[in-house]
Structure 1
Amino acid sequence: MRTEEKIGIILKREALTLSAAESCTGGMISHLITTVSGSSAYYLGSVTSYAISVKEKVLGVPSRVIKEKGVVSAEVAAAMAEGVRRLTGSTFAVATTGLAEGGDEHYPEGSVWIGVSGPHGTNTLLYQCHGGRKANIRRFATAALHFLLDCIDGYIIRYKSTEETK
């Protein structure tokens, strides 16, 4: 079973929702999520924030964070996830910001920061791969979905165990 299908099963079962903010993945995460039949029951939508101005104006990423940490950073990925979650009102949000091709002074080509925001906070993960632009985008999206699933599973385990001890 594909990761996006597993995510859908859990979100439906638990009556949770999801949104995405994508930069370097350009909508690939949204595409994969919406290939699952019935995803409209839990997937609220996305913002493809390729431009810095969209990250700032739509998602609310502070310009000082971008200037101080760089657009490819844990802090920007976290702020993007938190921003789209706030914007859509979703339970969980996943975000990506990275370099599908070409490197910069901090990261080589094939680097992506993934942010996942949920009811118990925001987590980030740096993922790196090598495969050229198209392959990197696909791998970034797949890695983001795996990380999202891990975060959702962690929330469910903590939430269930907390509820059971009350």
Structure 2
Amino acid sequence: MDVIRGRAWKYGDNVNTDVIYPGKYTYTVSGREEIARHALEDLDPAFVTGMQPGDVIVAGRNWGCGSSREQAATCLVYNGVGAIVAESFGRIFYRNALNNGLPAIVCPEAARVIQPGDAVEVDITSCVVRCPAGEFSFPPFSPSIMHIIEAGGLIAYVKRSLEA
């Protein structure tokens, strides 16, 4: 998963976890498919039906602010989102995304210029986002975060470590 290629789904600033995954489903919905079905339903009803595996969410400032609702990250993973490139993230969402193996890339320059539908390439190893507007560098993940992302999430990483 060194390079992620997909189409951009672009959103603005301060998209909170309740908008990413509505809280009304937190205790009534279970299972991957059912959780995936409710991703971004109030913000972008076309997301679930138009999303292709590997597509990239591009966001403004403070993506995922709000509650600690883990489904806000898992519903995106279950839909096949390859990465999120944002100006910044809500702290808890950022960690939930990484714990679920979803690369959360802080790259304000790229997030500002990528347009909806643009072809986006995120090179995790080289720490570069490529899009029609150019190439933009982002800070590398720590080795421990890279291991979690490569394993497909924290649970998979721990299981793999215990089996070794």
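Throughout, read-outs are computed from the coordinates displayed, never taken from laboratory work. Values in this document were obtained by computation on a predicted structure and should not be read as measured data. Cβ atoms are built from the backbone, for glycine too; each structure is taken alone.
Taking mean count of other Cβ atoms within 10 Å over residues 56-63 as the measure, the highest value among 1, 2 is held by 2. In this comparison of 1, 2, the computed figure 22, 21, 14 for semi-axes √(5λ) of the Cα gyration tensor in Å is attributed to 2. Structures 1, 2 were shown, and helix-only ellipticity at 222 nm (-39500 (n - 2.57) for each DSSP H run of 4 or more, over all residues; to 500) at -8500 was computed from 2.
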